[in-house]
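Please treat every number below as a calculation from the coordinates, not as lab data. Model, not experiment: these values are computed from the prediction.
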Structure 1
Amino acid sequence: MNPNFVGVTGLPRAGSTLLCQLLGEHPDIHCEGHSSPLCNTLLGIRRMISDDSFFLSQLDHSFDVSYGHLAAAMQGFLRGWNQDCGKKVVVDKNRAWLHAIEMLLHIEPDARLIVCLRELGQIYGSIEAQHQRTILVDFIDHLADYDRFGRADMLFAKDKAIGAPMISLHAVPDLPKNVLERIFFVRFEDLMEQPVACMSQIYAWLGLSPYSINPDKLRIGPQESDSHYHMKYSHKQSGQIVKPKKHDIPPRIQAQIETACAWYYQQYYPAKK
């Protein structure tokens, strides 16, 4: 029997590493914790096959059969990735899953996504604080030479660390109802303040038996490959949940973020003044 597929996605520095650690606490969930190449590979298959002359010629003569071959092959690839996990649910972490959700549901109609959110100023603050700790190493997209305001502006650009996943979040209201029903949003602040209640709600949404985590005694899994990010972002797991200190954000930068991303606060943080 194939395990139910759950993708973990969302914004950077929004708790996806911790969330995967907590998901893995449940005895019916298989979660390796670190980012997976599965989503990128499926997107790559779509790009490659769409330019393949043999496949395109087959579509001319037998569209339904050839398209069926592709759908079955991509579904088989996804299911085969964790075929022997022996659990009811398999969790795969990749920031691109929200962007690819409609493709995912075409391949695996029962798939679900958990999307990690966080107040945007604190996301910027977390990235900036880590940069100051590792200031002798540049970002993967070379932002170290900017001043703080310029770096904040660039991080929210459409192809940068915060801006790229924000595009997918901005498009969420336009998704069909049956797609929206497959998405669960978890805010970092809620996960920190009420981890037991938050995870109980997620386990129930996944259709699993009740399970209560112990926030002070967690299993530590594999560490994320931080070298992919030029070692700028720490993804270490901890044996207990420790609420992070609030980052002190310059008012001009906070105001710019809230103005430029007003839709985000309206949609995901409506109570924020």
Structure 2
Amino acid sequence: MPVAPPRPKDLPLTALRAFEAAARLGGFAAAAAELGVTPGAITAHIRQLEDRLGAPLFERGARGVRLTPLGARSLPAFSAAFDALGQATQALRAEAAPRIVHIATLPALAQLWLSPRLPALRAQMAGVEISITALERPPNLKRAPHDLSLFYGEAGRIVAQDMLFPVCAPALAARLTRPEDLRALPCLIDSSWAGDWAVWAATALPGQAFQPRGPVFSLYALAVEEAVNGAGVLMARGALVAPQLARGALVAPLPQRVGFGPALRLWSARPLRPGQPAERVARALMAG
């Protein structure tokens, strides 16, 4: 009578995923944020994995964790495997629901650039459902359930090469005839893009120390609304205030316009076949 030897137990997939995320991101807290669990859960998964292996994957210290030689050698293969799994999952989801297009973008881009274009997109693509997720940073499209990513950055096709320039309500425009006038006016500051003021001032006020003074906003769209309401001068990204400029709710009194590094780009982790809903949406967004 044949004897079947016991089959070795597989290593838990959730524990392997926790290891890969922590190793790639350099810490348990970052891995927890990416995977949507607690740092304690990551710790438990990795401890379980190390116990099963009988070898440590991380060295723990007062300043955090770092990979052991075994962990460092293992990481590339697991990252490639989870990237491939993520892309296979996305391909399966796209085949199962081909008429749903998921777009990830910044909150400001979702509200001020993408939202005004949605009615025309939906009218042009009857039967296609467009879903928008607002994120503070680009997702890893090899893993995340999004078809398209619309962010300022270096990856993807250029949608717009944006410009920086001050804007304000028409009532304030008479008080803003030269860059130096900004010293006497409230400057509206977006907390994420506070550096835009310095980029513009380096060109418009060369050699002069300039520190914008005024209220700080965590939502760029709110700062735009406050500029429309006459609360102060906003350092605008042109693509995001184009509708307000077109209807006269905001004006740009100064001629100095300054380009800044990253362009607005559209990116997909997988090839978009011509005629597919995601490809049609991407083509429409590229056309403006």
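Between 1, 2, which one scores greatest on relative contact order in percent (Cα under 8 Å, 6 or more apart)? Show your work: numbers first, answer last.
On the way: 1: 27; 2: 20.
Answer by largest value of relative contact order in percent (Cα under 8 Å, 6 or more apart): 1.
Compute Kirkwood radius over Cα pairs in Å, for residues 70-213 alone for each of 1, 2 and report the one that scores greatest. Spell out each step's value before the answer.
On the way: 1: 17.8; 2: 19.2.
That would be structure 2.
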> Can you tell which of 1, 2 yields 20.1 when Kirkwood radius over Cα pairs in Å is derived from it?
Replying inline: 1
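Matching task: 1.31 is the computed value of Cα Rg over 2.2 N^0.38 Å, for residues 46-117 alone. Pick the structure from 1, 2. Walk me through the numbers before you get to the answer.
Values: 1: 1.31; 2: 1.78.
Value 1.31 for Cα Rg over 2.2 N^0.38 Å, for residues 46-117 alone corresponds to 1 out of 1, 2.
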> If we compute mean projected area of the Cα convex hull in nm², for residues 166-253 alone for structures 1, 2, which one ends up with the highest value?
Replying inline: 1
